[in-house]
1. One of P, Q was used to compute helix-only ellipticity at 222 nm (-39500 (n - 2.57) for each DSSP H run of 4 or more, over all residues; to 500), and the result was -23000. Which label is that?
2. Given a value of 49, 39, 28 for Cα extents along the principal axes in Å, point me to the structure among P, Q it was derived from.
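Coordinate-derived values only; no laboratory data. Remember, predicted model here, so these are calculated numbers, not experimental data.
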Structure P
Amino acid sequence: MRQRSQARILRATVELVDQHGYARTTLSDIAERAGLARGLLTYYFESKRLLMQSATHRLMHQTLSTALDGLPAEAGGEARLALGIDTVLTLALTHPRVMRSHLALILDPDVGAFVQDPEQRRLGGILQELLRDWGSADPVGDHAVLRSALMGGCIGVLLPGASIPLTPIRADLFARYRLPWELGTPPGPGPA
């Protein structure tokens, strides 16, 4: 029951922030959308900021898991890492308000820091596994670098008034990891 309630809260958070933005989404709105009492939100999540971070991490790890499950069993480490990079970058395009809000919250020194909640640990585990399959000798250390590179790529795509198209961001990440352009879900016929 607890897991189902939390899942409904996290799903409602993503839906509402996608529609209205973080600032205009209240805890009462989330509780109503989830069909739960508002008190349960503060029981499971001590603040709206932590709820938002958990909801975004859940969206990322579920989307990534689903994408990877669609790969053939014989797909190698390069194909898996390429799809992982593309999946996270694509979330910035398909859920821009959610991803922009998430990045703003973790970069704002006045509201807290990066939270390693259970949802983030699941996401981190998937990314570490991708790096291990790719051939990393230090998947934990390389995960920190990949996570930073993906955050930077998402910021590049999302930065209001100075956004960068996905193609050069993807080309840079694929070059860093020596991944062939045609792996994953290329946004076009070749790198810029």
Structure Q
Amino acid sequence: MTTPDITLATPADRPSVVATFVAAFESDPAIRYFLPSPDTYESEAATMAAALFDPRAARGTVWLANAGAAVAMWDAPTRARHTPAPATDDAWGRYQSTVHAALPDFPHWYLGVLATHPTSRGRRLGRAVMAAGLARADADGLPSYLETSNPANVEVYRSVGFEVQHHLLVDALPVWIMSRPPATSR
């Protein structure tokens, strides 16, 4: 197996990241909860991907495998508690409010998006690109957090050291909040 090329994303990588996000999450439970219409999914998912990518790329917390075949978008630690988006009564607002209330109020790295383009699945690119952010969290001596609404992902994340901290419901959507201690604690 060829070693993937892992790089930090720049704004120029936006098109490949958006394409990967749109293709990867086409049947994802959470994304389809936010964007249920098949008629508008592609354009709305592209807008969402860009909104998630732009601030993180500017902060240098987006890693790519093989020029965007897989992407990991992280939030660096902050001393302030995660603040959810302005409270709205739509699916996104309910999800953000519920998830962010369950996240810790101490510094940690947060994996907000992990996506592999369907044409690149099975090559372990997702794990490789996630490993770059995990290495950064380990170097900082901080835990990593993420959430998933896909039950199949719970075991995938457990295989790299994450454990379930909370199991929540947002409307009928299950959400698992998971954490991984830094290498110095394991």
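1. Derived from P, not from the others.
2. Answer by label: P.
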